[in-house]
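Read-outs throughout are calculated quantities, based only on the coordinates presented, and are distinct from any laboratory measurement. Please read these numbers as outputs of a predicted model, since none were measured by experiment. Cβ atoms are built from the backbone, for glycine too; each structure is taken alone.
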Structure I
Amino acid sequence: MTDVARSASDQITALRAALLAWYDAGARTLPWRAPPGSGVRTDPYRVWLSEVMLQQTTVPHATPYFLSFTARWPTVGDLAAAPDGDLMAAWAGLGYYARARNLLACARAVAGEHGGVFPDTEAALRALPGVGAYTAAAVAAIAFNRAANVVDGNVERVMARLFAVETPVPAAKPELARLAGSLVTEDRPGDWAQALMDLGATVCRPKSPLCLVCPVRDLCAGYATGAPERYPVKTKKADRPHRVGTAWVLRDGQGRVALVRRPDKGLLGGMLGLPTGEWGAEPSGMPPVEADWRDAGAIEHVFTHFSLTLSVKVAEGQGEFIWTDADAALKALPTVFAKALTRGLASS
């Protein structure tokens with residue numbers, strides 16, 4: 001082994017030791033996690049469910065959903081048996097509703113094709129419906145202690161700073177994954193993955209990183225530059241397009257609201273929603289029924305790929321809809337429609 005290779009190997013050993021010691025001393029307490037050193041095997045169902053929920057949202061936002069799901073459907077078999085509509089309603093507010101459909105498809109595949117037992121390798125996990133590379137690696141590492149390379153946004157940020165990667169993201173993603181993989185060993189891969197997640201979430205934050213309390217500060221090339229927050233280097237984002245539309249809040253005089261089931265494919269597919277026209281550069285679509293429609297103002301909502309101004313119209317009437325108590329509708333609707341319904345009810 002050359003002196004250069006020996007130095008790099010020693011640095012990796014030191015970095016791993018420091019970060020795992022930090023994790024052992026102060027790992028976040030999360031309802032889907034087994035504490036480090038407890039000897040308790042983490043339930044793969046809980047790991048998988050939490051990882052799917054945490055995509056595109058935060059731990060504080062996802063935690064109540066996780067607790068509700070696991071109380072209602074404590075095993076993957078219970079979830080597999082859930083009616084589609086019940087699961088979609090329970091998912092409302094977590095966004096990216098295709099994930100909810102994939103969640104149900106995956107649960108049914110595990111229950112029906114694997115006897116209710118999750119596969120224990122990345123390759124077999126990847127073969128499940130809706131399970132991508134990140135989720136497969138996370139379940140393999142955390143639930144089955146496989147030496148998998150678990151790379152999410154937090155880990156990418158940590159790698160970019162540790163190694164002062166100058167390539168801008170997203171072009172840097174393969175390099176960041178390679179660097180993360182160079183730190184993975186057969187020793188405690190599940191704890192290692194969660195230690196990196198905790199470091200990125202609590203210390204190596206996107207803005208104002210807490211370098212003075214970082215357990216690997218002395219090994220961080222980004223910190224050595226004096227400007228660790230500069231990493232990961234980012235390319236300028238394109239402006240988010242803006243769309244407009246109309247949401248129709250129809251009430252029946254008995255406290256009920258008219259809802260519709262959206263098509264399975266497309267944005268908010270399979271979810272309950274208010275009647276609405278197409279969303280585009282100009283409002284389009286006719287009212288769902290003839291009525292004395294009144295203007296109730298508008299709401300703003302931001303999706304990942306576009307922002308939306310939704311004009312809200314209210315009226316009383318009848319028709320072939322899913323008539324739902326207003327309070328129940330607010331709980332079942334995706335956030336954008338809950339905002340619109342709230343505005344409509346306030347103007348009634």
Structure II
Amino acid sequence: MHRPELDSGLFRELLDAAPDPTVIVDADGTIVLVNRQVERVLGHRREELVGQPVEVLVPMRFRARHPQRREDFLRHPSARPMSSSLQLCAVHRDGREVPVEISLSPLETASGLLVSAALRDITERRRMEAEADRMRDELIATVSHELRTPLTSVIGCSELLADLPEEEVGARARRLVEVIRRNAARELRLVDDLLTVAFLDGERLRVQCAPTDLAAVAGHVASDQAPAARAAGVELLLEAAQLPAVSGDHDRLVQVLENLLTNAVKFTPAGGRVTVRVCERGGDPVLEVSDTGVGVEPEEVPRLFERLYRTPGAVAAQAPGAGLGLSIVQKLVAAHDGTVTVESERGRGTTVRVRLRYAGPDASPAGPA
């Protein structure tokens with residue numbers, strides 16, 4: 001069967017029929033052929049590009065590294081599909097950058113190895129994504145204001161009522177006020193978790209790491225959570241060694257520990273114990289939360305970090321919660337370049353271990369700004 005040559009009319013017609021701009025380059029990185037879509041999308045005329053190095057289509061800030069990337073591809077040539085995860089651009093004739101996805105395919109010819117690069121213009125997709133992100137941010141801001149503000153007000157008013165003398169607030173009313181405060185606080189935590197998940201999904205959550213005193217963080221959170229533990233009949237202990245400063249975002253580490261303590265107290269029956277521990281293991285700073293609670297079966301442990309996952313025991317006991325806490329903890333710890341692991345035994349309790357990293361050698365411990 002006759003095989004068409006590169007410069008045959010049939011090959012050119014097939015190339016022009018392709019829906020995406022396509023550039024064919026030889027092993028030296030010289031453009032040998034382009035299709036009509038290149039003219040339409042990038043504005044370059046064919047005669048201007050043929051014979052030019054392919055780098056004329058690469059943004060200036062990437063040109064110095066591009067020859068090395070070409071050589072890497074030629075050493076192991078293989079078809080590489082388009083990927084939306086890479087932020088790539090091609091240079092238009094007027095100098096502006098056009099966002100594109102690029103797929104590469106090696107072509108074996110009698111004249112040697114050629115590379116076909118198909119470029120897909122994703123300008124409109126990027127515009128739609130930016131608009132979706134803007135609308136999402138507006139929605140998150142609205143939800144944050146419309147839900148957090150009244151809940152914070154309810155909690156504040158309930159605390160003021162609880163501080164009134166006995167002659168102004170009877171015993172029954174005081175109990176009801178505590179129910180209001182407790183449930184409003186739980187809903188506020190849920191709102192905070194949902195907002196965190198929204199930012200995690202959008203990959204817009206950033207941690208601002210600074211030298212942080214992990215023992216101080218543990219002490220503050222344990223103190224804040226002590227009333228809830230007492231109300232549940234659970235003993236809350238703190239064992240915090242004074243370690244060098246860790247590299248961490250104070251507010252996010254507080255969020256991590258609050259989630260872990262809330263879980264531990266919730267699943268520890270009255271008379272049990274929850275221990276917050278700051279220590280060093282294997283040369284790394286570690287934050288641990290251990291409880292003597294209900295624990296989970298071994299096969300359930302790997303699923304504990306799945307979003308919305310609730311153990312059969314939690315569902316059967318109708319324990320409050322949306323199954324977001326541990327998934328958020330894992331994401332926040334990963335953002336600190338740390339790891340989180342769980343050890344648990346049914347009926348004997350659970351230990352969650354967060355391994356972080358120390359700040360630089362010259363850093364000094366620092367609390368919240």
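A value of 15 was computed for relative contact order in percent (Cα under 8 Å, 6 or more apart); which of I, II is the source structure?
I
For the read-out P(r) over Cα pairs in 20 Å bins from 0, in percent, a value of 26, 48, 23, 2, 0 was computed from one structure; give its label from I, II.
This figure was derived from I.
Quick one: distance in nm of label points 7 Å out along Cα→Cβ at positions 159 and 215 came out at 2.7 when computed from one of I, II, so which one is it?
Of the options listed, only II reproduces it.
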